[in-house]
Every structure is written in structure tokens, then in C-alpha cells.
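The structures considered in this document are given below.
What follows draws every value from the coordinates through simple rules; no lab data is involved. The structure displayed is predicted, hence computed values, not measured ones. Cβ atoms are built from the backbone, for glycine too; each structure is taken alone.
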Structure I
């Protein structure tokens with residue numbers, strides 16, 4: 001896939017995830033340092049964890065700090081716009097737009113994570129490649145939630161990793177049939193549509209009803 005196209009995807013994903021991390025940090029009453037760290041963690045944490053698993057060290061965020069810098073900038077922008085955003089009369093529509101952009105980021109990092117795994121020579125290992133795609137997409141959010149001491153949303157509430165996985169499986173098997181770029185585009189659409197459907201309809205995975213025994 002064209003390097004410029006991949007870079008554009010990564011920029012979009014980094015910006016949306018960094019905002020998500022900064023927004024959560026503000027709502028958890030973290031200070032400016034905490035907000036910046038959560039933005040970087042959410043934007044780059046999944047990729048860092050993936051690189052460690054693939055023995056691609058130092059992780060890419062250390063070799064190419066461009067994405068870290070982007071996340072830091074987004075963190076300060078989030079700090080600046082947070083109060084006006086929360087007081088805006090169309091706040092709900094704005095937050096829906098942000099959730100939509102987060103769905104775009106989820107799709108993007110799934111594809112990028114799989115490409116990294118394949119580029120490291122693991123293309124024959126379907127499980128590892130798909131796992132790295134999903135991990136790249138949801139790993140940063142997992143780390144963020146753990147660091148702010150809350151149960152990760154991806155494990156307890158939202159259809160998130162579940163949206164990434166079908167796209168990852170499709171992207172692994174589709175390129176030989178329809179070509180690399182078309183497969184990537186269809187994958188982005190699959191993940192985005194599943195996630196957006198869950199957001200619009202407020203759908204979650206089923207949970208087991210807890211019974212308290214005296």
C-alpha cells in the first residue's frame with residue numbers, strides 16, 4: 001500500500017485517539033501532565049504493545065516520535081477547547097461526531113497494525129497478524145483505562161474490539177482476491193459501520209446477570 005496513504009491514515013487515527021485519551025483524562029480530574037500522558041498512551045500505546053510482541057524494538061513511537069508529538073499537540077488543543085465544548089448548545093452532536101471519528105481511528109489502526117505484523121515477516125501467521133491489528137486498535141484504550149483505574153470499556157461495555165475483529169479477518173484473506181487497496185478500504189468500512197451502528201443504537205455485548213447469594 002502507498003506509504004503516503006498509510007501515513008494519512010495514521011495521522012487521522014493518532015489525532016482521534018489522542019483526543020479520546022485527553023478527554024477521558026480531563027473527566028478523571030488529571031492534571032495537565034496526566035492529560036498529555038493519557039493522550040499519548042491512547043494514541044500510541046496499542047502500537048507500542050504490538051511492537052513489543054513482534055520484537056520490533058525500540059517501538060516505533062521511539063524511532064519516529066512524530067506521532068507522539070501529534071498526540072501532545074492534540075492534548076493541549078483538547079485542554080483549550082474542553083470548557084467551550086462542554087458548554088456548547090450542540091454538545092451532544094459534537095460528542096457524537098467525536099465518537100464517529102474514534103470509530104474511524106479504530107478502523108485505521110486495525111489495518112495499520114496488521115500491515116506492521118506482515119511487514120515484520122509474520123504474514124503466514126493469521127492469528128498473530130489479526131491479533132496485532134486488534135491490539136493496535138484497542139490496546140491504547142485498554143492501557144488508558146487501566147492507568148485511570150477504571151474497568152476497560154472494551155471489556156465491559158462497548159462493541160469495540162468486536163467491531164475490529166471481523167474487519168481484521170477480512171483484511172487478512174481479501175487482498176489476494178480483490179487487491180491490497182480495495183481490501184483495505186472495505187475493511188475500514190466494515191469496522192466503521194459495525195462500530196457506528198453500535199454507537200447510534202447504543203448496543204453492547206450481552207453480559208451475565210450477577211446474582212448475589214447471602
Structure II
């Protein structure tokens with residue numbers, strides 16, 4: 001009996017060690033998302049500039065420990081909701097705002113969303129690959145979400161290009177898991193906010209599309 005118990009303990013330890021060194025764990029750790037439980041408030045403003053459409057500007061105040069979120073749109077209107085409450089209790093405006101919130105926080109920190117991802121999200125290490133924006137190579141990590149099982153856009157896939165520090169420096173977004181990229185951008189101007197490292201600037205290879213963040217701030221638990 002003791003022998004089998006020891007085998008089980010060793011197998012568990014090996015599985016835990018493998019998880020700690022997995023591409024998913026490395027991305028989460030490099031971005032500081034493994035310490036997100038320390039965050040009491042996150043503020044940011046999301047901007048988009050594109051050639052074939054109007055610009056976008058949305059400001060958020062998020063208190064992850066309570067689930068409270070406020071979004072201020074470009075018209076100055078504020079929508080508030082609680083992500084710990086059932087969506088059935090949200091207003092229609094809150095449902096639309098939550099879609100924007102999920103999109104915008106995914107751009108803010110893909111590793112944060114990856115830390116919450118369901119187990120059947122596939123994370124594959126493709127090894128060194130040429131950067132899609134700029135010159136040089138980076139480690140290519142592909143993240144593929146299941147085609148069913150929840151979320152606003154199931155089936156999407158992302159090719160993340162990661163530097164030697166484990167930070168994302170570019171990506172391909174592939175809508176619905178399409179083989180060709182739907183959108184390619186850089187991840188640049190990495191800055192530290194509390195425990196989180198965030199890329200503030202994203203541009204397409206031709207420079208015509210730009211997405212960026214301003215007014216980022218992070219409040220954390222007071223240490224004793």
C-alpha cells in the first residue's frame with residue numbers, strides 16, 4: 001500500500017512540476033498574472049485607431065475582488081455591473097459593456113485570461129519562428145479555444161510570439177480558428193503596474209491599425 005501511495009505522490013509531483021514549466025504557466029508568470037489575487041482595483045482606458053472605421057475609446061474601473069465594473073463610453077455615459085452576479089440580472093447595456101470588457105482586458109493581458117481558461121484550451125509550443133512585426137525571431141505559442149463551452153467568441157485562436165523574458169511581443173489573432181491571421185499586431189511598450197506587466201501599444205505591420213492603453217493604474221492589497 002505504501003509503495004502505491006508513494007507512486008501516486010511522485011506522479012502528482014511530476015504533474016505539478018510539468019504544469020509549472022508549461023508554456024501556459026510561463027506566460028502567466030512572466031506577466032504577473034499569477035499574482036492577480038493581490039489586485040483590488042484596475043483602471044485603464046482602451047483606444048483603437050483604424051483606417052476604415054471610427055475610433056474607439058472606453059474607460060474601465062474594475063474591482064476584481066468584489067466583481068464590480070464601471071465602463072465610461074465615449075459619450076460619457078457610465079454603465080455599472082457586477083461580474084459575480086448572474087448575467088440574467090444584468091441590464092442590456094451591462095451585457096454589451098461586458099462584451100467590450102472581455103475584449104479589452106484580453107488585449108490588456110492575454111496571460112491573465114489564459115490563467116482563467118478552461119482546461120480544454122490547447123496551448124502548443126511551436127518553437128522559434130520569425131516575428132510577424134519587425135525583425136528577428138521569437139518563441140511561438142499557439143492558444144486555441146474550444147469551439148463550444150462558453151465565452152463570447154468560442155473557437156478563436158492566437159499565435160503568441162514570446163521573447164526570452166516570457167513576454168508577448170506580437171501576435172496573430174485568428175477568428176474562429178481560421179488558418180490565416182485575421183489581425184496581426186505588435187505588443188510593445190511593456191510597463192509594470194503593481195504585479196502586472198502590460199504592453200501598452202499595439203500596431204499592425206503597415207501601421208494603419210493602432211490599439212493602445214492610457215491611464216493604467218493598479219491598486220493592491222496592503223501588506224502587513
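Looking across I, II, the calculation of percent of Cα pairs over 15 Å apart, for residues 116-179 alone that yields 52 traces back to II.
Kindly point out which one of I, II the value 2.5 was derived from, the read-out being distance in nm of label points 7 Å out along Cα→Cβ at positions 76 and 92. Computed on structure II. Out of I, II, choose the structure whose coordinates give helix-only ellipticity at 222 nm (-39500 (n - 2.57) for each DSSP H run of 4 or more, over all residues; to 500) equal to -25500 when calculated. Value -25500 for helix-only ellipticity at 222 nm (-39500 (n - 2.57) for each DSSP H run of 4 or more, over all residues; to 500) corresponds to I out of I, II. Largest in mean count of other Cβ atoms within 10 Å over residues 44-51 among the labelled structures I, II is structure I. If you line up I, II by distance in nm of label points 7 Å out along Cα→Cβ at positions 28 and 60, the top spot, with the largest value, goes to I.
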